Structure 1
Amino acid sequence: MNGSTNSRGMPSNGIKEQEEATLALNSNDGPRHRPLTLIRALRGILCLVTLLSTAFMLLIYLAPITILIVRMFSVHYSRKATSFLFGIWLSLWPFLFEKINGTKVVFSGDMVPSEERILLLANHRTEVDWMYLWDLALRKGFLGHIKYILKKSLMKLPIFGWGFQIFEFISVERKWESDELIMKKKLSAFKDPKDPLWLALFPEGTDYTEQKCLKSQQFAAENDLPILRNVLIPKTKGFYACLESLRNTLNAVYDVTIAYKHRCPTFIDNVFGVDPSEVHIHVQRITLNEIPTSEEEAAAWLIERFQLKDQLLSDFAARGHFPHHVPEENLSTLVCLVKFLVVIVTTSLFTHLTLFSSVWYKVYVAFSFTYLTAVTYFDILPSPVLCSSIKSLFCSKKMS
């Protein structure tokens, strides 16, 4: 025989190949898919500056209208306006990934329908996983309605923090003692079935690294949990809080597994277009009646899902793809260009008004900057007080 076997009867060379494939799957090292040339670097810087500058001007001029003026009358229409206006800007990111950088996005698993309110569970391979969920949401018409549960420190990012706030992302400290009340309060605002919702949760709580994986495996061994190689043991309390709060208003849970071909990308890799060569997104649609209602059983269900996800990633490392390819529609280059032109023209108009028009535009910009900074820092959004006041006044007059 050419190879020895281990105590379980598995060939040693087979174990070595599996370990090497797993290491490659989880690695941020190794050669980039495309070399970082001067042209690619300049193009990436231009794209990043364009995205940030357009985001700044759109937020400064439009956010106070959608999350202050409109929201005073209706939370529902405030969310619709925010989703429509800023969803156009968000669509520039899939345009960057798929059309400019040439990254191939491959979908597999269940063909999921549009127009569903869902809780989305995803593994956290690297710092940009959440951005590639936009590619799926765009195809389902939910790009402006996707909300993330993210760590609080990200709210301090310039410009991005404002965006996270107006989209009503839930920021957490990753300490359940302080996060429980915050999450339940925020989740209670998402119960209206008229509001489209994709609530994205990364139950691992942090992105994957080899060091974090070793700590997770040690925790699993000490607590009689499965030993996972490609994912971390998920945190169950946040998942159950989402499930408990929204179960009666959701259509389904999407279990999403993300993998990258050859190398896990960083944010800078995305900007310069050097990686990834391919992003593979596997979706399994799960109905709510398949998930236990008790906290203990729901926690066990989630851990079992991540055990299956771990195996799915091991199979991906060996085969190079997920099972059951789904032929999702390619993005339209024409539509992407039209949206890009809309954003550029609108931003140019706002810039001109700020620099060369009435002083009142400068006053508005200063007010808007202060307002967005305040609502993001204090994590608040106005309630529809005008609508409530008018309704109360009308009811009191009618009773009298």
Structure 2
Amino acid sequence: MVQENQSSPNELVDQNLFRQFLDRDFPELKNIKDFKLESVGGKGENYTTCLLRAKFELELNDGSHRSAAYMAKTLPLTRREQVSSWNVFDKEHTTYRDYVSDFEKMYKNAGKDVTFAPKYYPTNNKLEEELLILEDLGQRGFRNANRLAGLDLVHTKATLEKLAQFHAASAVRFELKGAYPAAFDRNICSNTDDFKEFREIQSKSFVEALPLYKSSHLKSDVESYASQAEDMFQAYAPRIEGEFSVLNHGDAWCNNFMFQYDEAGHLKETYFVDLQMCRYSSPAQDLLYFILSSTDIEFKIAKFDYLVKFYHEKLTENLQLLKYPKQLPSLRSLHQSIFNHADWIFPIVSILLPIVLLEGSDDSNMDTMMDNEGAGDKFRNNMFKNSRIIRHQKEILPWVFNRGTFEVRR
């Protein structure tokens, strides 16, 4: 049994932690008049971290008052040691500190203003456990889209364009500064496979729901495929000779993108959040993950090839802007990579998509999700048998099957 640290994140995050950031952001700061810490994110919106908003009321030297807020990201309330062992906090610090800042500078030097993520605040204090401090994007009007509805075409294209910009910069940086650290060869750097039983139970529930999706004929194919499929989140990225590779976001579903709007309600800006699982591999990973999990059912399959083409246009445009020194990846080679990395589709349709389309509840957490008895059975029943997932699977599974996704490699 995993021995858990029972300390509450609220006990680990106090106002003194933020003093260095407040002094930098408010040089005329006189006093902190009020400090409040509140949990962020509704039920079913986050499974592997705890998000806290630190809110301040400040008095400045001239007697005026200002409000300020920061986001604190800590280990979850349960399975803390397990999540800590995945090395995702170290990866996220590195991504914000070294890569996001580099990528933004690369665009600025090329004459283009591109911002990928909230402001990152590196702490000077030695901390007892994992903690990440970021700008509170809500103060600038950023918000998530409705994950149950899926992103419309405007939000989808904006997200794909931002992914293309991120990918392009990461590919150029690789050529300029060399390989990314070994931790970026995997999404989750676990030393043990903690999810084997979970994957087996999840796959069994998925197979049992196939009749609801008008896909009973896929039963034997899916069972055979699932029995030999590795955990893609823990798998090392394959190295395919000549394949174009980038730093993937790694967890590119709709809740990890935030959107800002102008006064007329038009989409103005798109930022990334949750950069814990970045992985250096083909952009096929992010494309499959994002399009299949997070877009409107009306076009995610009908316009799949169009969306890949749109992404490719933005990718090559930004590679050229940043003076990528190698041959530009062709659209055909990108489609081929999507076929080559089709192993991502199974965890998307059997784990990620059911979570995305499930309404939040008190049971929407990692403990329930990994439970193999009563509470877990009820949770999986809701995941695989609600009307939204049925509609999406009816659309996706024929397309998946016709692409040979569940063929077992001999």
Structure 3
Amino acid sequence: MNSLINYLSCGALWLGLAVKAPDLLRHRHDPYLRAICAVLGLAGLCFLLGAPPTVGAVNRLSGVPNLAAPLTYAAITGYCAASQVLVVHWRGGPRVHRTARRWTLAYAAVVLGIAVTFALGDAPVERRTDLDTYYATTPFIAEMIVLYLVAHLTAVTVTTVSALRWARQVRGGLRAGLTLLGAGALCGAGYSLAKLVAVSARWSGRDWSALDTAVSPVAAGLGALLIVVGVLVPLVTPRVAEWRRASHAYARLGPLERALDDLLDRRALRLPRPRPASPATLLMWRRTSIHNALGRLDAYCDRGLYDRTRADTLAATGDPELARARAWAAVILDALRREAGPGEAPPPGAGRPPAPSPDPATLARIADVFAGAGRAPAASAVPRGRTTAGAA
């Protein structure tokens, strides 16, 4: 079970690293991105090295009993350093680089201490799952265990406090991400505390090794899942919001495109539908089709009809945006009738658009008119003899 938790946790963390890797390649000098990728990569390495099958393979290949232990502890310490550097860059301020450098040097000293204490100690019996409690009273090995656990507990405690404190000051995806990250770091604290309690019990002659072998791996696995989700949520949220906006805009333009369907099909003005495609690509495809149709209708547009409809709607509603949308809708309906009708002559003064080409916002409002949100006046119902000034 421990092995499964370790490997699943490693996979989740490295999946998050794979998602962030392209950004790191594009912005390799961004210290914030480097810290995020280091946290994900080193946390995954901790779980990989800590899995019992990996422990056995490292010990066997190296020929040194329990060599996997200091390697795992060094990876955990590196993860701690990366976490602290990430917190420092989150906080910002004038001394970011100096503070990050101090944390890095402090944890480098911890790694050195782990290496020295392991070299001075004696751990001849291989322990793949309970080394911390088994060697809790062995000179120098005990110091190595306490050193890495205290360093880890310090790092996750600072990360928890910093993430949750900052989460109260922000909103949206960043707040959710910080909350999840803080919760994940809190689970990491549970990992360290469980092991420290088990080691302390061993010092007093009690056997609480279940805390080491059963409780701490679960806390670490849950923490890994929360951390990777917390790191990814602020990165994914803007993209999801963009997809939702594009999907909404695409659906909103549907009534206008359907009104132009016959023209688009008869004149082969519609490009092939992209498959597969993101919502943004589909939105661009629909806008392009609509603009192609409107360009074809330029020769049939009645400038006078546009001016009359716009003036009537503006007088009735006082809404210039709605007036412009209704005027465009009336002109489009009239131009479609003229273009499709046999022998229909263009209106006087046709050949130039009645107003600047509709921008995306105006296209959406025109589509709303066709959808019934604001009724398009029938082209034939507008008196042709009436004239008004004031085109948009």
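If FRET efficiency 1/(1 + (r/R0)^6) of positions 304 and 368 (r between Cβ atoms, R0 = 25 Å, to 0.05) comes out at 0.55 when worked out from the coordinates, which of 1, 2, 3 was used?
Answer by label: 3.
Work out the source of -11000 here, i.e. which of 1, 2, 3 gives that when helix-only ellipticity at 222 nm (-39500 (n - 2.57) for each DSSP H run of 4 or more, over all residues; to 500) is computed.
2
Quick one: semi-axes √(5λ) of the Cα gyration tensor in Å, for residues 96-311 alone came out at 30, 23, 19 when computed from one of 1, 2, 3, so which one is it?
This value belongs to structure 2.
A value of 21.7, 74 was derived for Rg and Dmax of the Cα atoms in Å; which structure in 1, 2, 3 was it taken from?
2
Suppose you compute relative contact order in percent (Cα under 8 Å, 6 or more apart) for every structure in 1, 2, 3: which one lands on 12?
Answer for the origin of the read-out: 3.
Given 46, 26, 12 as the derived value for Cα extents along the principal axes in Å, for residues 264-335 alone, which of the supplied structures 1, 2, 3 does it correspond to?
Answer by label: 3.
Every read-out reported here was derived from the displayed coordinates using simple, explicitly stated rules and does not represent laboratory data. It should be emphasised that the depicted structure is a prediction, and the values quoted were computed from it without experimental measurement. Cβ atoms are built from the backbone, for glycine too; each structure is taken alone.
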